[in-house]
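What follows draws every value from the coordinates through simple rules; no lab data is involved. Please read these numbers as outputs of a predicted model, since none were measured by experiment. Cβ atoms are built from the backbone, for glycine too; each structure is taken alone.
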Structure 1
Amino acid sequence: MNSIRLGDTAPDFKADSTQGEVNFHEWLGDSWGMLVSHPADFTPVCTTELGAMANYEEAFASRNVKVAAISVDPLDSHEKWIKDIEETQNAVVNFPLIADDERKVSELYGMIHPNDSATTTVRSVFIIAPDKKVKLILIYPASTGRNFEELLRVIDSLQLTQYEKLATPANWSKGEDCVILPSVSNEEADKMFPKGFTEIKPYLRLTPQV
């Protein structure tokens, strides 16, 4: 099983999906991306997750994030499952559900569960920046549904800290104070952060989100 680490280039691939063939890097373009995997079609937790992901369409679009889902089931199964998702979750699925019945993408991304069936993918999340670098990897157990508010919060943090010399503290939400990186001197901070900052400790300085 391949091991992808933070900072690696997200593997490119070509695959069929419910929205036609996906050439992954080309499909991402200049957008951020979120790729989520599912153990199988017609599973209860995943049905609620894909419905939630569909209902967060505008929130992802406003952050320039393209989303896609993948499992090892074939395309015709995906198309039938989408009907169930839309019916039961009051949602419209406008993102591609990638078919990976030959497990090529799942193995490329290390999604095959090592302690389960050889055809079962773990429930992974990969968030990818416009430069195609992997910025976040999360792995969930089958019993626990993903929290899409948390995924949006993480994306907000990643997008903020990608270009600013900032980090976000515990439980941070968009609009709240950020942490200035220790590598930035107070003199530099005065110039970089016009709203000022509060020094709690020399290594712990807070500034309002720009």
Structure 2
Amino acid sequence: MSLQLGDQVPDFQQSSTQGDISFYDWAGDSWVILFSHPADYTPVCTTELGAVAKLKSEFDKRNVKTIALSVDDVESHMGWTKDIEETQGATLNYPILADGDRKVSDLYGMIHPNANNTLTVRSVFIIDPQKKLRLTITYPASTGRNFDEILRVIDSLQLTDGYQVATPVNWQDGDDCVIVPSLKDPEVLKEKFPKGYKEVKPYLRMTPQPNK
């Protein structure tokens, strides 16, 4: 059965470009982005791995660790890493799991037989510090992932966890937020949202972003 939002993700032990990794221990109390690749030396993925390396400071600000996965072995990964660094102008600063036995791919449902019955699809998993799955996105092989969007989602999730707000369509950091419907007591609203809020409809209440 595939992983669903809110599920606790499975732990695993697997080799990587940074040595053997025990996932839960490696993740610690950080958020994690786990993203998979069909194979080494693939062109779209080469651009993605470089882009993620360049975003390290943004991930660090959000307490996020990144980890990639491909079904090839560590030796192959190390050769690919040289190509990534040469062509993308970024030092690879996170591990690539070597999932030749498909152990992690099967645990996380990364094999989609109707797309390819042996290679991983290009999935993204956002996992919170409690090891709960908070987002999945699966892309076709031809479409590069949008990591600005993934950062946006992490900002939204962390806001919701900390301040009981949701984020509206096309929200960007600094925009107004939606007060979650479960908050109804006027005194609680006044305490939680000292900047005030606008009631567009009883179920649609907008407030300035609380952490700005």
Quick check on the output: 2.3 is distance in nm of label points 7 Å out along Cα→Cβ at positions 66 and 82, derived from one of 1, 2. Which one produced it?
2
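If distance in nm of label points 7 Å out along Cα→Cβ at positions 34 and 146 is calculated from each of 1, 2, which structure is the one that comes out at 2.5? Please list the in-between numbers first.
Details: 1: 0.7; 2: 2.5.
Source structure: 2.
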For distance in nm of label points 7 Å out along Cα→Cβ at positions 106 and 170, which of 1, 2 scores largest?
2
Where does the value 1.4 come from, among 1, 2, when distance in nm of label points 7 Å out along Cα→Cβ at positions 42 and 74 is the thing being computed?
1
